[in-house]
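Following this line, the structures themselves.
Read-outs throughout are calculated quantities, based only on the coordinates presented, and are distinct from any laboratory measurement. Source: prediction; values computed, not measured. Cβ atoms are built from the backbone, for glycine too; each structure is taken alone.
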Structure P
Amino acid sequence: MRLNGDGREEPVTLRLRQDGARLYGSIRISVGEVPIGEGEVEGNRFSFSTEIPFLPTAQRTLYRGSVNGERVEFEIVRDGGRTLRRGWAAWSSNDPEPYVRNLPVSTPPKEALPPNGLVLTPPMGWNSWNRFGAGIDDATVRAIAQALVSSGLRDAGYVYVNVDDGWQGQRGPDGSIRPNAKFPDMKALGEYLHGQGLKFGIYSSPGPKTCAGFEGSAGHEEQDARTFAEWGVDYLKYDWCTAGLVWPIDQMGEAYRKMAVALRGTGRPMVLSICQYGLFQPWLWAAQAGGHLWRTTGDIGNSWSSLRDIGFSQAKLAEYAGPGHWNDPDMLEVGNGSLSAEEERTHFTLWVMLAAPLLLGHDVRQTSAVTLAILKNEEAIAVNQDPLGKQGYRVVQKGSEEIWMKPLSGGRWAMAMFNLGERPIQATAIWKDLKLPVLVRVRDLWKHEDWGKVQGGFSHRIEPHGCALFLLTL
């Protein structure tokens, strides 16, 4: 059947078996074929979730709808009830037998690629998607670049300017990818960004189409890599999207390795950002496939609940991050208007502690003074960019209180206190419990205040959805 919703049409195959009130089987969409889970039937209505391993619960996708004759009404729901799409499908029972596969939890490539020395600290910059979606154009990218420079964000470290989905046109007679009318000259755009002291990022997919329906790189990997190099590209975000239509899902690692080899073959250093939503534990294989960073979750949303659910679910991944290979919990929503100042500071602090890429996702031209102060906090950025390259991890979880620690170079530590609740709390750090000496020198990195040597530990008031960030010197 074909699902139709939001003006788009996507091929979908459902292979289901009903057993009383339960549904079993699989769903094949553009990202690949996966078993369904938690399927139920009541009368003519049905529901099931996609059983994608190792994503936070809030990132699971729910399909629900009803069968009316030969027509299936449906909606796709995510993030605690947020409807993503509505539409309909034609019903067919010609293939009633379900397809069920025991999918691998990881897909390492057959031959690992060695590190190539890029992004030894987490990449910092800007990406167009969160704010502009596929509606981005050359003039806006140049204006954002100017704002990065004039605001001081470039000098604070935000140097990558990444054009996400929506730049692609059609391929020429020789198969080479061309930009669409919104981007008249990609090489000139790259030269402009380089002239501003910035780096040029671009977007594609290992599938035939991107998520927004533009040309992907399937079958053109080497050719596209050469084109990107000619344009002066420094960074490629490579998004799985429709790749499941041409790549078996258990060959995901090979699909990414193919582009990594193509990029390296050009002789131009280009960062490879693997974007496949945390499917099948990429932290176990993405670096071997030539990735410098890899998404560990589904897409972030512009809300407290989304950043909370994504960010605080990263605690067990610390061992997989390091210089040149980073866990990526998605771009920043700081500055997009839905978060309070406390929540923006928490969002930024958590990404700093996670050694996550710091990719701005807002319209930099409209950055408020409060948001700008958060994003330009040199002491917080230094924690993220520490050359030791360690990711932070949770050490205390008590009610709405969480404390995270991040090892730093020189035997120092960063410590962050968070309040996930709706009322102020007194968060307490005890040096003995944290395996620290009796006397520790403390500096508050948000207030830029030295506390001197503190004996035994301390308590600190944290506002709802708020945080505090400290540098601990032993």
Structure Q
Amino acid sequence: MDSIKYVLPEKDMPTRWYNIQADLPEPLPPYIHPVTKKPLGPDDLAPIFAMELIKQEVSQERYIDIPEEVQRIYRQFRPSPLYRARRLEQALDTPAHIYYKFEDVSPAGSHKPNSAIPQAYYNMKEGIKRLTTETGAGQWGSSLALACKYFGIELKVYMVRVSYDQKPYRRMMMETWGAKCVPSPSPDTECGRAALAADPNDVGSLGMAISEAVEEAIKRDDTHYSLGSVLNQVVLHQSIIGQECIKQMEMAGEYPDIVIACAGGGSNFGGIAMPFMHEKLTQGKKTRIIAVEPASCPSLTKGVYAYDYGDVVGMAPIAKMYTLGSHFVPPPVHAGGLRYHGMSPIISHLAKLNLIEAKAVKQLPTFEAGILFAQTEGFISAPETNHAIRGAIDEAIKCRESGEKKVILFNHSGHGHFDMTAYNSYLSGKLTDYEYPEEMVKAAQAGMPQV
């Protein structure tokens, strides 16, 4: 019988996160304090992050144990299944074998709980009763709302305005799990009020939402801040995805020639890619690892590798990354989770070392890919996930044209059940492609800090 899915038993779920920092050929450049412009130390981060998370951010240990309390919650939805996309292969008439890791099975419908749960757990262990965060499309905000409910923590979410309007059901998910969600820019913070004064119709950005969440956390002694992407600790937590994939590919009797994921801040891409990067760096594997980003917000393919602020106002740490400039406001594409001006320092570092590849795709071709995937595999995917599907389809078409049989693995990072207005726009012919706003990027990059 030709297997369609590969499911690990709970007993085979990884019990340690993998830390790529232990295997990097060159160490990561340090974070810089936004005021002093000197390297950050643990004490600088302690006002907004749990100390255990700070330790994970800078750890050089190859593996870090997953606490039993976190494993217990993980086991509600992990290990997640790996699928062979046989019907998609048939539709493409390709000799390629396509596999996808299915992260939709979490209660929040995406990969984001993999980091939300440990972040809430470590804050709870330190006695923190309240968190603030930002969210783009709402996948992170809803995941952290769920995690905070598990551990008895109050949560306030600043949701990027355009997504707040486009995706009301994700806001309702957050509220169902007890969080408060407000559109960003908001009148609740100084930076939000300033943005609204400058432009009452500001569609918002993840950089602005981060500024608001960080400002509130800094001003309140009872509040910490939580971030769902970009940080080293997040890539660490998400590594459980790729670790499971390695075991499941063994079950399938194959090994990927190509690993693909969408990329905005780097969480799901890092999650599936880093364990394969470990085997590439330590075992000489030749796997191509490809990040697919929106052409309207192409940090890896059009950005500069430089130190830049993680937020609009300049309160968050300064990181060396591929960036479009912290003041860059991306066009309002439906892949709200990919609308971030910069890329994870780890992912950026690997791109700079030419260990990963990056590809930018426009909005319409991603929805074309998502429709084909839905009509063959059955699953309706998030707009962000459609970028990974587009990347996998393009590689499979190359195999058809060359006659090569390659094994392609991509991360299906979340479902699109709350994104049907976007699909309706596509199906009715109203969805548009946005031009890359090059002049805006140049202006935004001109304001980067001198470090």
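Taking distance in nm of label points 7 Å out along Cα→Cβ at positions 226 and 274 from the coordinates of each of P, Q, which one would give 2.7?
P
If FRET efficiency 1/(1 + (r/R0)^6) of positions 178 and 410 (r between Cβ atoms, R0 = 30 Å, to 0.05) is computed to be 0.05, which of P, Q is the source?
The read-out was computed on structure P.
Give the label, chosen from P, Q, of the structure having the highest value of mean count of other Cβ atoms within 10 Å over residues 202-209.
Checked P, Q; max of mean count of other Cβ atoms within 10 Å over residues 202-209 sits with Q.
Given -12500 as the derived value for helix-only ellipticity at 222 nm (-39500 (n - 2.57) for each DSSP H run of 4 or more, over all residues; to 500), which of the supplied structures P, Q does it correspond to?
Q
Which one of P, Q has mean count of other Cβ atoms within 10 Å over residues 218-225, as calculated from the coordinates, equal to 15.0?
Q
I have 13.4 for mean count of other Cβ atoms within 10 Å over residues 18-25, calculated from one of the structures P, Q. Which structure is it?
Here the read-out was taken from P.
Please state which of the structures P, Q yields 38, 29, 21 when semi-axes √(5λ) of the Cα gyration tensor in Å is computed from it.
Source structure for this number: P.
Which one of P, Q has relative contact order in percent (Cα under 8 Å, 6 or more apart), as calculated from the coordinates, equal to 12?
It was calculated from structure P.
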